[in-house]
Structures are given as structure tokens and as C-alpha cells.
Structure 1
Amino acid sequence: MTLSELAEAANLPVATVKYYLREGLLPPGTPVTRTRADYSAGHLDRLRLVRALVDAAGLSIADARRIVAVVDDPPQRRSELLGIAHGALPSRHRDHEVSDEARRFVAGLGWTIDPDTPALHDLTGALEAARTAGIPVGADQLTAMADGCATIAEADVDLALTSGDASDAVRVATAGTVLTDPIVAAMRRLAHQHVARRRLD
């Protein structure tokens with residue numbers, strides 16, 4: 001398909017598709033003439049992924065570029081796949097020094113993690129922000145949250161690791177995490193209502 005046909009199929013302006021090409025989010029098409037290239041269904045799939053990352057998940061172009069780079073060049077070992085994929089995700093507290101509390105807490109869970117994962121920085125920053133706002137997040141609440149997250153992670157990893165190839169698994173792990181985080185947040189709020197009414201009514 002032509003560039004304009006690709007843009008129409010993705011429901012995007014041609015200028016946006018050209019911008020994604022310039023930014024390296026979309027691989028170039030196959031040259032047909034000096035001024036024309038041919039685009040495939042794979043280009044359409046990539047456009048849908050980029051649009052989901054940028055529009056639906058609200059990622060920056062730089063964050064989206066990191067994710068598609070991992071999709072394009074996935075690690076050979078499946079055991080490394082999710083760690084590298086999650087390392088490409090945006091981190092609000094990437095430069096925040098990891099606290100001893102966060103390291104001790106995760107170690108106490110017995111979880112095997114990368115000691116340099118951005119998620120540890122995010123945990124530290126989020127705990128500090130909650131406590132600064134007067135939210136007393138203690139060990140018991142953290143443990144309950146961790147138990148719930150482990151259950152969610154089992155389902156996430158099952159989905160990612162049963163994907164066809166490594167690139168697809170990375171796509172599911174990265175974009176899937178970004179796009180399903182709001183689902184988890186919404187379900188938590190629904191559960192709040194359910195638990196509060198069950199206990200108080």
C-alpha cells in the first residue's frame with residue numbers, strides 16, 4: 001500500500017505517519033520509485049502500536065522509541081525478555097536513589113529481580129510521595145499490595161511468554177503493561193467500593 005493508503009488504514013493524517021517515519025518509530029517502506037515506497041500490514045501493525053503508546057497511554061515520542069527499539073531487537077533469552085522490556089518503559093523516578101526500605105521489602109518477598117530495575121526507583125519515589133502527603137503506607141499494606149500484584153504478574157507473564165515470537169512477547173510485555181495499568185487502577189477503585197459497602201453496610 002502507498003503512504004496515503006497506510007495513513008487512511010491507520011486513521012491517521014499523512015503528516016503524522018511521516019513524522020513517525022522521521023522519528024524512527026516506523027520503519028521505512030520498500031522503495032518502488034525514487035519518490036514512492038510500498039508499505040505492508042506490518043507497518044500498519046506498528047502504527048497501531050505506536051498510536052496506542054503515544055495517544056492511549058500518553059507516552060512521549062522518546063519513550064515510545066525505546067519500546068519499539070526493544071520490539072525490533074529483542075533479547076535472545078526469554079528469561080531476559082521482560083526485564084529488558086520493562087527497562088524501556090517510562091519511569092517517573094528513574095533518577096531517584098533507591099531506599100534501603102524498598103530493597104529490604106522486595107528482598108523479604110523473596111522476589112528475584114534486577115537490582116538496577118527502574119521499578120525500585122519508582123517504588124522509592126512513590127512511597128516518599130505518599131508519606132509526604134500523609135498517607136501512612138506500612139509493611140502490612142505493602143505486603144497485601146505485593147500479593148495482589150504477584151497474581152496480576154502471573155497472568156501478564158503467561159500472556160507475554162505464550163506469544164508467538166520474541167518481538168511479539170516484548171510488544172505484549174511493554175505496550176501491554178502500559179495499556180493495562182489503567183485497567184488495574186480502575187478495578188482497584190471498583191474493589192474499593194465493593195469492600196467498603198460490604199464492611200460498612
Structure 2
Amino acid sequence: MRFLAVFLGLCSLLTADGPPRITFTKSFPGSSPAYVEISVTKAGEAEYREDPKDENPLRFHMNEADTATMFGLAEKLRFFADPLDAGLKVAFMGKKTFRWEGDGGPHESSFNYSENLEAKVLLDWFERISETERDLIELERAVRFDKLGVQDAILRIEVTRDQKRLVAEEQFLPLLDRVVKNEAYLHMARTRAAALTESIRAPK
């Protein structure tokens with residue numbers, strides 16, 4: 001019994017190592033992307049990947065207010081210690097999992113559909129992050145390989161932003177600045193990129 005207690009104590013210390021973290025995964029074969037994994041630490045450091053084996057995920061920083069909101073929702077959900085799936089016969093919309101790593105953890109809860117209000121709001125936060133990173137990926141692809149497509153990529157970012165679904169928008173600035181400074185891109189694309197960077201950099 002003494003050995004078991006020591007072992008459990010060591011496991012607890014290992015679990016507590018590192019900053020508190022919320023991780024979201026969604027597996028939905030046949031959709032695009034078929035897999036998404038997003039993790040956010042309490043310090044706002046975030047990662048996005050579309051392959052569980054990806055060792056070079058997109059990394060970005062969430063602002064303090066958004067991070068606090070997400071962790072506040074996790075706390076209201078008891079850090080995913082309770083079941084979240086509604087257990088209803090509804091269409092399959094992908095297996096979604098919230099995971100908590102931190103004090104008292106780890107805990108995780110998976111669901112297809114949840115009626116829990118806090119779970120719905122937290123899910124929407126992760127969906128917003130996913131939409132943002134998809135826009136970023138498309139902009140990077142266009143900047144590198146499709147100069148004529150940059151205009152459309154910027155328009156998609158503007159639509160996402162107008163819908164108030166763009167998260168950690170400062171991560172777009174390096175690519176947008178690159179467009180602004182390079183005359184190889186369409187003048188209209190450069191003008192839109194300049195206006196968008198100015199708006200992102202404007203005092204909030």
C-alpha cells in the first residue's frame with residue numbers, strides 16, 4: 001500500500017508538470033480537415049495541428065482576455081471531469097474531446113453532441129480558432145504559390161473578421177506585411193492587405 005501511495009504521488013507530480021493546458025481534438029473522417037487538435041495553455045501559448053503526428057504545429061499567442069474566458073469555461077465544466085455527450089440520436093458530427101492537464105487532472109470528456117451551454121460556448125471558441133488557422137494556412141499557400149489568389153485569401157480573412165470569428169489576429173501580420181511590400185502581388189491585394197494590417201495594429 002505504501003508503494004502504491006508513493007507511485008500515485010509521483011504520477012500526480014508528473015501530471016502537474018508544465019503549465020495548465022486545455023486541449024481540443026476533433027476527428028471527423030471525410031470532412032476537411034479530417035482531424036484537428038488545438039491546445040491552449042493558461043499563459044496563452046497555443047498550437048494548432050491537423051495531424052496527431054505533426055511535430056511542427058502552427059504556434060500563436062492568445063490574448064489574456066480570450067484565454068481567461070476559455071479557462072473560465074473549462075472551470076465551469078469541472079475541467080471535463082463529467083460526461084458531456086447528450087446521448088441523443090443525432091447525426092454524427094465528429095468525435096470531439098476536451099482534455100484538461102493541470103491541477104487535479106488529467107481529465108477528458110468526448111462527445112458528438114452536447115446540450116451543455118458552457119460546452120457549446122467552449123466548442124465555438126475552438127471552432128473559431130480552427131477557422132482562423134485555416135484562413136492563415138490558405139493565405140500562406142497563396143502568398144507562396146498563387147499570387148493571383150492572395151486577393152481572395154485576404155477577402156476570406158476579412159469576412160471571418162467581420163463575423164468576429166478571427167482569433168489572435170496578430171499572427172497574420174508577417175504575411176500581410178510581405179504582401180504590402182512586394183509589388184509582385186496585385187495592387188488591389190496590396191491595398192487590402194495594408195488596410196487590414198492597419199486595422200489589426202490599431203489600438204483596441
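Bear in mind these aren't lab numbers, they're just calculated from the coordinates by the rules spelled out. The structure displayed is predicted, hence computed values, not measured ones. Cβ atoms are built from the backbone, for glycine too; each structure is taken alone.
Can you spot which of 1, 2 the value 5.0 was calculated from, given it is distance in nm of label points 7 Å out along Cα→Cβ at positions 116 and 148? The value was obtained from structure 2.
Given a computed value of -15000 for helix-only ellipticity at 222 nm (-39500 (n - 2.57) for each DSSP H run of 4 or more, over all residues; to 500), which structure among 1, 2 does it belong to? The read-out comes from structure 2. Comparison across structures 1, 2 (criterion: relative contact order in percent (Cα under 8 Å, 6 or more apart)) gives the highest value for 1.
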